[in-house]
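Read through the structures below before going on.
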Structure P
Amino acid sequence: MFNFLIKLGCDESGATAVEYGLILAMVFLAMIGAVQTFGTEAIALWNYVAEQVTEE
């Protein structure tokens, strides 16, 4: 049992999975920020179009 714990402590293969998980989380957060910004700007654009149409 002791040898298994030593091998488990020296194993670094899980570290790569954690790093990829962190990179994926950062990409996901960046995508959410970009979509939110795009959505806000698209809503403002369509509100402007609606105002221009109703004025005439």
Structure Q
Amino acid sequence: MAHTFEIYKDKAGEFRVRFKYNSEVMFSTEGYASKASAQNAIDSIKKNGPAAEVVDNS
């Protein structure tokens, strides 16, 4: 699969989410205290992301 969300634990013991496209990390989230919170972040991105506005600040 070309697109994946990956939940992992960072060095501080917090859960983070990486979004990968063809094994390249496109973005990572902030740290979360629980795995459930990291999963909620994924769910929110899936739900709200398609309708998100693009802001070009260049």
Quiz item: Which structure, out of P, Q, was helix-only ellipticity at 222 nm (-39500 (n - 2.57) for each DSSP H run of 4 or more, over all residues; to 500) calculated from, if the result is -33000?
Solution: P
Quiz prompt | Parent structure of the calculated result 1.7, given that distance in nm of label points 7 Å out along Cα→Cβ at positions 9 and 33 is the read-out and P, Q the choices | solution = Q
Quiz item: Comparing mean count of other Cβ atoms within 10 Å over residues 17-24 across P, Q, which is largest?
Solution: Q
Exercise. Identify the structure, out of P, Q, from whose coordinates Rg/Rh (Cα atoms, Kirkwood Rh) was calculated to give 1.01.
Key: Q
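Taken together, the values in this text are just the output of simple stated rules run on the coordinates, not laboratory data. Please read all numbers here as calculations on a predicted model, not as lab measurements. Cβ atoms are built from the backbone, for glycine too; each structure is taken alone.
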